[in-house]
Structure formats: structure tokens, C-alpha cells
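K.L.:
Take a look at these structures.
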Structure I
Amino acid sequence: MEMETPQKRLHYWGNTPETEEDYYKSQSIRATKSLYTSPRGLTLFTRSWLPISSPPRGIICMVHGYGNDISWTFQSTPIFLAQMGFACFGLDIQGHGLSHGLKAFVPNVDFVVDDCSSFFSSIKNNPEFNGLPSFLYGESMGGAICLLVHFKDQKAWDGAILAAPMCKISDNVRPRWPIPEILTVFAKFLPTLPIVPTADLLGKSVKVEEKKIIGGMNPLRYRGKPRLGTVLELLRVTGYLNSKLCDVSLPFIVLHGSADVVTDPSVSQELYEAAKSEDKSIRIYDGMMHSLLFGETDENVEIVRCDIVSWLNKRCGKGQ
């Protein structure tokens, strides 16, 4: 891929074709974008990526990670899955991308889970997709949100794809004692303050240097320090999830790189071992980092993609 300057790159894939619509057409999919109003009145930006060569074999409802959004590199995965015959849907969660809310401020993950559940239910209830198998897909923090969506209705989903799920924040990026205790006090009065000391997550997530540059070009990416309230909420939620791994009951595949220093691959192993799901799979990729579906070499990304599609094919019938 030929590199371009940040000022000239319009999309993560470059400047040609000139429009998103042209690009989607060249990839043999169709896509839409729209606004969705959640039950609490929050306006959320959403996208769909749909196959055009045949009716979809299943629907995949997708959640991005912290500081990310669905309009930049995240798109590479749903575009690929749409090419494989799956109807994909995603939303920018509160405070991310083009959705409403203070940038990167997530004061209550439970509200975000409600937002996602409501939007995903609206998709599943659409007559166009009635009766299709439905799957959750989450990256990092999005993986944690997917598990919480599952807990709201344990019979609602046919499975989940969890890419480096944030069931626990890695000790490599978690603030050291006594910083969390000090931050807790400040957060009561200044929850939106962006002062939490952490390393740059993009640099720790993406292996390929050229892809770090592309990721950094995202015009919607949050570049500030994490906000007090968001960090404390993520610590709360990951602590809760870590205690509830044994209650996970839906079919799932969890994917993690052994060199991930953002979320902990050993906790994904714990999820696999503790979950009461009868249908569960795990892939730990030697030497891979946090951004499995974009930040690795193209060869490594293809390995992960093949594992995902193979898992999906076994659960909703291989396409003709």
C-alpha cells in the first residue's frame, strides 16, 4: 500500500476511489450510514455493510474498542465479512466517533450496553433479516460490552466473536498503586478530567509501522489522556466481568495475541476454561499484538480472518 500524507488521505484505504460508495462497490458490497436514537435519547452514528451477490447467511452486530470508531480501520473487518456473505452492523458508542457525548467519556458502561442492545434488537427485528442466525462481534472494550449484552438476554444470540476482549486491563497499561486510589478521589469531583497516565495505546496495539501511521490518521480518533471517570468505569466493569466468566453460556470464539500488552491473553484463557458454554473455542496467536484484525502483517490478519469465517461457517451453513 502506497503511503500518503495525513493531510491528503481521506479514508483508511487511501484517496481512490474518491467516495466511500465507489469503494464499497469495488469491494462488491453495499453499505449505509444513519443515525439511531437510543431509548435514553442519545443520538448514535451507525453503519451497515451488506453482501450484494447473495442474501446474507447471518447477521453480525459489532462493537469497537476504546478511543476507536466504526468509520476508519475498523471497517476492514465488516467489509471482509460482508464479502463472505454476512450482514454486518455497527455503531459508535457514546463519546466515540460521530455519536453524541464528550469525547472518550463513558460514565456508565451499563447505559452503553443498553444502547447497543436496543440498536441490535432493531436490526434483528427487521423483517429483512428475520430468522437469520445472529452473532456479536467485539474488539477489546467492545468484547467486554458484547459479553454484557449477552448477560442481558442469554438466549438472544447464536454466538460471539471476541477479539482481544477487555475482560481485564493488562497490568502493562493499568495505572500503578497508589495512582488508582488517588484518581478515585479526584473522579468524584472531576470525572471528565483527561489526566490518567497511560502509554499510547495505538503504539502498543499495532505491530506494523506503516499501519500505525494509517491508524494515527483517523480524524475521529481520541488522542488525549483517558478521562478519570472512563478509566474507573472500565476498571469496575472489567472487575465485574472477571468475576462472571463462569456465567458466559453462549457459543463463542475468543481470539488473542500472545504479545498483547493492552488486554491480557491469560484472561481470555480463563474465559475459555471457566465459561459454561458447551460450544467454545480459543485461538492464542504466537507473537501477535492487540490489533489482530488490522495492526498485524497482512499474512497474520488473513490467519485470524480465516479462523473467524471458519467458525461462522460451521454455525450457519457454508455459502454456495
Structure II
Amino acid sequence: MSTTSEGLGWTSAASLLGDHPDAAVALIGAPLNERSLTPGRCDLGPRALRAALPRMSVYDLETRTDISAVKVHDAGDLFLKAMAPADAFRPVRDAVRAQAQRRLIILAGGNNAVTRPGVHGLSDDLSKVGLLTLDAHFDLRDTDVGLTNGNPIQALLDDGLPGENITQVGLAPFANTARAHQKALDAGITVRTARECREQGTARLVARELELLAARCPVIYVDFDIDVIDRGQFPGAPGARPGGVPVHDFFDATRVVGAHPAVRCVDLTEYDPSLEVGDLASLTAARWFCELLAGFTLRRDGRA
């Protein structure tokens, strides 16, 4: 039988992962779960993501995009068991810095508290970092009770990240407070709601906001809090709400992010496999990974 036969299988996205020291892309598992405002098992996310990749091929027939040439260095999972966000800061930040030679670093969470150390991993000078979040929530809760998955953006503002360097996309009604909204506006954060995503197109809006961030920041970090997706299409996130961003819009926006040359690090947060319904969440996370790499093959500098 021919070794190229697809009779019993195909080349899957899982084949892209391995020990590839010279790869342009790296994957880091950050299974942080402590201090989640809604109890769950986001720590299971990195393992579930990897487990779903064998079910994804490396070819998108709609755009004739083949991602088989994109090798991904798998840096493994950080040991963050029972570790509070404050204690996890240094391990996550240093893990991102250790992959600084990559053109794209993928941080698979874990709850949203991994975003703060992930941003710090890109630069000691936060004025040079742009942050775009795809999230139903502002994550601007007060830090007087310590760090949680509900206040990474507030913590970053406290750390010195300029509000003008932050764009938040997909914010949902009845999932935030008037005080958090005013805090965002007062800080100079760009606020784009779920309605704006529907009316303007999520991918188009994200593309525009990335260009605006790139005009003022040499590097960009993108936080994909997966609860931005409509809960009916993604039940595997504790904070997802009905009326969120449609999943196909989320995939289109992901490809736009992967294609932007200023994007150096992204994370996927708030994916909770314990809420799985019929493999829907795991396959969505795996499709996100493939869309990100498909976008990466389109980077304007021509080096995938």
C-alpha cells in the first residue's frame, strides 16, 4: 500500500507539533485555574486542545490554504497546579520570554489571568506593547482582593500599560458594569461591543483595530478569551453568554490576527473542557489553532 494513501487517515494538525528548535511558532501550555471567579477546570484546556488536533486536517478547502509547512515548537505545559495568579506571574512571563526568537507565540490557557504575565513577556517597556482582547468582559474588576481571572486588564493598567494601547472587542451587554465601562473610557481604552461586531463584521473590525495599534506599538499581544463566542455555539466557557460573537466570525477574526506581522503572542483563555458538550468545545479550540496558523501563512513579510 502506498505511504501516501489516505485510506485510513490523513495528515493532521497534530503532526505540526514537536521539538522544533528553529520553528517560527511556539506553543506553551499555561494551565492556570486558581482564583477563577466562576469555578471550573480551565487547567484542562491545553491538554484538551492538543488531544483534538488529530481530528483537524492541515488543509482549508474554502481558501485552498495548506498549513502543513508551519512547524510549531511544543514547549510543553508549565507546572501551575494550585498556583495563584500572583505566583504564576514569573513562570508564565519567563516562558514567553524564553520563546522570544519566535515570530508567533501561542499561550494556551488556563484562565484569563495568564494574559497579564503574557503581555509582560513581550517587553519590559509596556508602552511598546499593544493589547487587543476578544472578550465578552472588560476584566477591569478591582485588584483590592488580589489577582483573579476578572482583573488582568486592570492589573496591566496598574502596571503601566497605557489605556490607549488597549482595544477590547466583543464586549457583551448585561455581562459588565457601568463602572467598568467608565473605567475603560477614562483610561482611553477602545471599546468595541458585540453589536458593533455584528454590524461591522468582527474580522473587519479586528483588522482595523490591529492597524491602529500597530501604528503606535511595535508589538501586539492578542487575548482570545473564548467566552466571546455565543454560548449556544460554545458552551465550554463559564462566562459565555447568549448573543455573543458567532463562531464563524470568531474564526475569521482569528485568521486576521494570525496574518498580522506585529502580533507576536496570542493566548486562548477560559476554555473549560469540563463543560464539554459533544466535543463542540474541543473542536472549536482546535479549529482556532488551525485558523491562527492559516493566517500566519499569509503574513506580509512572506516568511511563514
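Read-outs throughout are calculated quantities, based only on the coordinates presented, and are distinct from any laboratory measurement. Because the structure is a prediction, the values reported are computed rather than measured. Cβ atoms are built from the backbone, for glycine too; each structure is taken alone.
K.L.:
When FRET efficiency 1/(1 + (r/R0)^6) of positions 54 and 286 (r between Cβ atoms, R0 = 25 Å, to 0.05) is compared over structures I, II, which one is greatest?
P.N.:
Checked I, II; max of FRET efficiency 1/(1 + (r/R0)^6) of positions 54 and 286 (r between Cβ atoms, R0 = 25 Å, to 0.05) sits with II.
K.L.:
Determine which structure produced the value 1.00 for FRET efficiency 1/(1 + (r/R0)^6) of positions 62 and 134 (r between Cβ atoms, R0 = 25 Å, to 0.05), calculated from the coordinates; the candidates are I, II.
P.N.:
I
K.L.:
Here mean count of other Cβ atoms within 10 Å over residues 118-125 was calculated and came to 16.0; which of the structures I, II was it taken from?
P.N.:
Value 16.0 for mean count of other Cβ atoms within 10 Å over residues 118-125 corresponds to I out of I, II.
K.L.:
Starting from the value 31: which structure in I, II was percent of Cα pairs over 27 Å apart, for residues 78-245 alone calculated from?
P.N.:
I
K.L.:
For P(r) over Cα pairs in 20 Å bins from 0, in percent, the calculated result is 33, 61, 5, so let me know which of I, II that is.
P.N.:
It must be structure I, since only it matches.
K.L.:
Also: To which of I, II does the computed value 17 (relative contact order in percent (Cα under 8 Å, 6 or more apart)) belong?
P.N.:
The correct label is I.
K.L.:
For structures I, II, calculate Cα Rg over 2.2 N^0.38 Å, for residues 166-253 alone and state which one comes out highest.
P.N.:
Largest one: structure I.
K.L.:
Between structures I, II, where is Cα Rg over 2.2 N^0.38 Å, for residues 126-205 alone highest?
P.N.:
I
K.L.:
A value of -0.56, -0.71, -1.00 was derived for log10 I(q)/I(0) by the Debye sum over Cα atoms at q = 0.15, 0.18, 0.25 Å⁻¹, for residues 46-85 alone; which structure in I, II was it taken from?
P.N.:
II
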